[in-house]
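The numbers here are math on the coordinates, done by the rules we state, and not lab data. Values in this document were obtained by computation on a predicted structure and should not be read as measured data. Cβ atoms are built from the backbone, for glycine too; each structure is taken alone.
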Structure 1
Amino acid sequence: MLEVPFHCPSISSREEAYLLQALRECYWGGGRWVERLESHLSHLYGRPAVVVSSGTAALHLALTLLLGEGGGEVIVPTWTFTATASEVVHAGGVPVLADVGASLHLTAETLEPLLTPRTRGIIVMHYAGEAAPMEELVELCQQKGLWLLEDTCHAVPAYYRGQLCGTFGAAATLSFHATKPIAAGQGGAIFFADALLAEQAQQLRQHGIRRPPEAPWLYEVEALGYNYMLSDFQAAVALAQAERLSETWQARRHLAEVYQEALADLPSLSLYPVREAAASGWHLFPVFWRGASVGQRDALIRRMRARGFALSLHYKPLHLHAAYRPYVRPGQTFPQAERAYAEIFSLPLWPDLTPTKAHQLAEALRQELATLTR
């Protein structure tokens, strides 16, 4: 049994109270609690929020509206989870995979050579809670007439030069997956700069149906939409989590400080570069084992898990997966992503993990590294 799992959601009396209230109400299928969650998120981000059934659904719906019926190419970092790119395909586009910079984000330098007349937009993922280099990406999109979509599921909250991640592009998406900063098992949200797109997304998430307020028992299917509604149970939990966001973010930040201090004197490790602690979302705590191979890194993770400490991996680059090989251009290389893939692993970083357990994990990591590097 794992002594320290990779993730465990933080549950307070607020989550329990909201969930019980939702359970006792007569409508469970995405009603009052979804509206309350959307209102809270809209206030936080200053943009209309559309709550949906998953972070993947959020990406799909956002891309469907941004691409329209014309399709086209969308540049995506190879250093991300599959949904960031797969939903480009499902929305009728073609993902173009790009290498990343030292912070494992897209940069103008890595994506500019990939631009073609067919390029429609760019998806940037704020990795680990650290903001991507938004100034250069926004400037490039403006120069080239492209839209920018922010995959913000790690960056809740995170800031770039004082501005909240998720408020830069034409749209941004969140995930409420069980491991995310706002955790509800599943769920997601979209923020649009254009209120009209938000309106369209609200209609499409429920089969494209519109109901007249004066006769809500009647409805008209105005578009062929999707069943992307979030239940009130999940919305109630997500709302409680969103209201506690400052508290849980502070806990993750404190735990990150514990790890930083405990691992600072290990010459074989490099910590993920964070520009400013107070601006990072601290969703992940990535660590690099300098000069390691994929096999060595995997052996370390296995040995740590055998001792009860669940290290993990974020990510295996998309271009190394069989499903994405057709999207790699002839002669294209990804040196930064492949170097990072060999060396990187993630430490558990969840709000209720105690500093004592974090120190125990750091000591076990120190011992295993000593054994594996002899």
Structure 2
Amino acid sequence: MAKVELKGITKVYSGNVLAVDKSNVTIEDREFCVFVGPSGCGKSTTLRMVAGLEDITAGELRIDGELMNDVPPKDRNIAMVFQDYALYPHMTVYDNMAYGLKIRKMDKNEIDRRVKEASRILDLDVFLDRKPKALSGGQRQRVAVGRAIVRSPKVFLFDEPLSNLDAKLRVQMRAEISGLHHRLNATMIYVTHDQVEAMTMGTKIVVMSEKRIQQIGAPLYLYNHPINKFVAGFIGTPPMNFFKLKIEEKDGKVVANEGSFTLVPTDDQQKYLKAYVGKEVTFGVRPENLKYQSAPAAENNMQLKVINKEPLGSSTHVFVQIQDARVVAIVAPDVTVQLGDTINFAPEMDKCKFFDLDTEINICEPDIEKTW
């Protein structure tokens, strides 16, 4: 397989429209790298530059050390799976997978071997004589993946391949593509706007926003150590809650005052928050780290009024209002909560984050790994 390197990759369209700004990413051999971010952040454009479907305005793209900027797509030894499957409707499953090899004038026996091997891997043997219209959405997606597999490329590229599938099928296909990565031991680059896909599939995640890379890292590293407010809010579901606190000093300790409650940061957090005494910061707490208290906690107690709830069987999402923010907490299903009730929560402070109000950087973790 192959190592893929993006060095200062930039894309500017006509009219001076910036689409991707100086992206630096190294995707190691056999990694499953997921580019994730909201619509318009530049992730698909980046993938298309790797594929050769978009010209690179500035920077270098290297695959296995070879400069690829001006190499035609057919000579890059990559295979791409698109969102809309892009199957030939008049061809059978077998012919759809074999077509790319036929136009390269590959030996007929080798084509047959590759197609049958791919159909075995993807459990498509019984569908080889069918045409796409006789297949389900998930089966069509597997055919599109099979067409990529038969080429034995250095790099597999996936452009939001599951977005047309229903929720249940998406879960199934996530598992199938992850399993495929392990079986093929291949280098894969995957683009999605769905952070659940990114967290469950990728060995490395590249978070993008506003045409730029925000952070790169393993899924749990990004979850536990977000570099800024955007990454903290984008990674994790339900998303992290945010509201403002004023940093004050009381009895020789740094505290964070909301007005109706006061929180005491950990000793490690206090070291970094001393510089913010007298200033407002953004406080971030994940729903799973906002713990329900049957009685008021001795420290860091938040007494809040319930404005909504969502029973989900295994847990209940409880919504409260803090300032202008609608804050969600996750409680056990046996906790009885009614709308209008005032109940107690205590945040796990060692898992909470503080962000600069202006720059939105993570204040208490200045040494977060930055590799781009």
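Between 1, 2, which one scores greatest on distance in nm of label points 7 Å out along Cα→Cβ at positions 100 and 196?
When distance in nm of label points 7 Å out along Cα→Cβ at positions 100 and 196 is computed for each of 1, 2, structure 1 gives the biggest number.
Can you say which of 1, 2 returns 23 when relative contact order in percent (Cα under 8 Å, 6 or more apart) is computed?
Derived from 1, not from the others.
To which of 1, 2 does the computed value 74, 53, 37 (Cα extents along the principal axes in Å) belong?
This value belongs to structure 1.
Looking at structures 1, 2, which one was distance in nm of label points 7 Å out along Cα→Cβ at positions 164 and 356 calculated from, given that it came out as 4.5? Spell out each step's value before the answer.
Values: 1: 3.7; 2: 4.5.
Checking each candidate, the match is 2.
One of 1, 2 was used to compute helix-only ellipticity at 222 nm (-39500 (n - 2.57) for each DSSP H run of 4 or more, over all residues; to 500), and the answer was -12000. Which one was it?
Traced to structure 1.
Can you say which of 1, 2 returns 10.6 when mean count of other Cβ atoms within 10 Å over residues 12-19 is computed? Before the final figure, lay out the partial values.
Values: 1: 15.8; 2: 10.6.
That value comes from structure 2.
Rank structures 1, 2 by mean count of other Cβ atoms within 10 Å over residues 4-11 and report only the one at the top, that is, the highest. Write down the numbers at each step before the final one.
On the way: 1: 16.6; 2: 19.6.
Checked 1, 2; max of mean count of other Cβ atoms within 10 Å over residues 4-11 sits with 2.
One of 1, 2 was used to compute mean count of other Cβ atoms within 10 Å over residues 172-179, and the answer was 16.2. Which one was it?
It was calculated from structure 2.
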